[in-house]
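Dropping the structures in below, format is structure tokens.
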Structure P
Amino acid sequence: MSITTAEIVAWLGTFLWPFFRISSMFMVAPVTGGQYVPVKVRLMLSLAITLVVMPVMPSPPAVTPFSLTMFSLILQQILIGVAMGFVLMLVFSAIVTGGQIIAMQMGLGFASMVDPANGQQVPVLSQLYLIMTSLIFLAIDAHLVLISLLVESFHTLPIGPLGLDRDSFWAIANWGSEMFAGALWISLPALASLLMVNIAFGVMARAAPQLNIFAVGFPVTMVVGFIVILYTLPSVAPQFTVLLEQGFELMGFVISAGR
């Protein structure tokens, strides 16, 4: 039995092109892309999914090893994977931003901790929302939907000389505004409630100037904020689900725009 160099190159191409797309997506996407997930675990997960995808994906084009075309294909696959993971990261960023807005309004902005996902300081309330939505993401099998879209991308956006087009990049850039809209949507009940509390304190300060409004207002605002969170926390799950569905729709447009 003899194996030619062309056969080895073809087999490596069949394995490498999807591996670059899959691994780059898992490096960027939330849950799997956090710093608390070891790089070896992400690489092993990417390797396992690549081996499963290889038999069902279209045949990749023949490319000369170490040529300009080869490096161009590698760059395209990395961009596609990063774009898919970045869309999902915007959804989770909306949750974190919403928690930051609520924390700032109720006086908990100073209570921060290191986010293990990205290594940055975020309010504790944002971390609570992020942990809850991450568990919801796994509970509703959204990670399986993500893998399904990833496998589908090899058919709608096959490995070849054409990568993401300009419309895909514009769609991702424009959808960045949805992150702030989603954050406002999540924090709006708390904002409205705390605004009424601040208006009440303004009336009290006007009626009784001798009252130390800062000494009284800070604990009252914090207590009201916790009460509002208690009653509005169950509504975060359906709001997150809607944002997640919109993110998956955008991801489907990105991998199939113009094709």
Structure Q
Amino acid sequence: MRFTKMEGLGNDYIYLNCMGWEPPDLPELAVRLSDRHFGVGSDGLICIKPGRNGDFTMEMYNADGSRGAMCGNGIRCLGKYVYDHGLTRKTCLTIDTDAGPRGLELQVAGGKVERVTVDMGEPALFPGVTLEAEGERFDAVQVSMGNPHAVIFCRDPEQVELERLGPVLERHPGLRERSNVEFAALTGPDSLTVRVWERGSGITLACGTGACAVFAAARKLGLCGTSANVRLPGGTLGLEERDGRIFMTGPARTVFEGETEN
């Protein structure tokens, strides 16, 4: 079985071309391939399938085998995959996801995609909640970017014990549903620093939907304007609000291609 490993700001996924076939039991395959000791190693598995209404469909599985509705870094890499592998010559694409269609603008240099702008859609914001976990209290803004997020602003995300707090907050009964968790801080004019605990994957170097959720929460609280740079451990994403929709721009990179037993 041929696969391609790709990453966006260190958020890495294994990609399968499922335009004409697909292996059985994709959740189990995601767990097996994502293992960083006995598998390929990744934050999850993304299958590229024919579009339902758009150009292609993204079917995503987290490292624990759970289904993901949307992934901002993952969809940028998908855009690079389909162009670089000759599945399309279009530079403006519509990708079907479990969170709805998403538009991509591919930035090509030397015949390869280097950066991608994604129309991430309109964020849905819900009332804030106070969560108690591990003897501490956290004020969280709940945001949906097609998947659920709990955004917590703090003094310094680097000082947060994310490995300890992340799994508790992810499944906190005070949240609307099992959520991705972001700790964020305003670090300058229209500049945000973020660390992420992704549901189903744990600590990751970047999360595109998480960056958008933090930006939406910061906009709600009046912390930034209509554009901002969001710095994550893996790098920086550029975010912009246009008519209520969030557009995200960032890199996409192929790590390597390989073959594994089914």
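Quick note: the coordinates plus some simple rules give every number you see, no bench work behind them. Computed from a predicted structure; not experimentally measured. Cβ atoms are built from the backbone, for glycine too; each structure is taken alone.
Values for this structure:
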{"item": "Computed 21 for relative contact order in percent (Cα under 8 Å, 6 or more apart) - originating structure among P, Q", "result": "Q"}
{"item": "FRET efficiency 1/(1 + (r/R0)^6) of positions 140 and 212 (r between Cβ atoms, R0 = 35 Å, to 0.05) - highest-scoring structure of P, Q", "result": "Q"}
{"item": "Mean projected area of the Cα convex hull in nm² - structure with the largest value, from P, Q", "result": "P"}
{"item": "With helix-only ellipticity at 222 nm (-39500 (n - 2.57) for each DSSP H run of 4 or more, over all residues; to 500) derived as -25500, matching label from P, Q", "result": "P"}
{"item": "Origin of the derived value 14.1 (Kirkwood radius over Cα pairs in Å, for residues 124-179 alone; candidates P, Q)", "result": "P"}
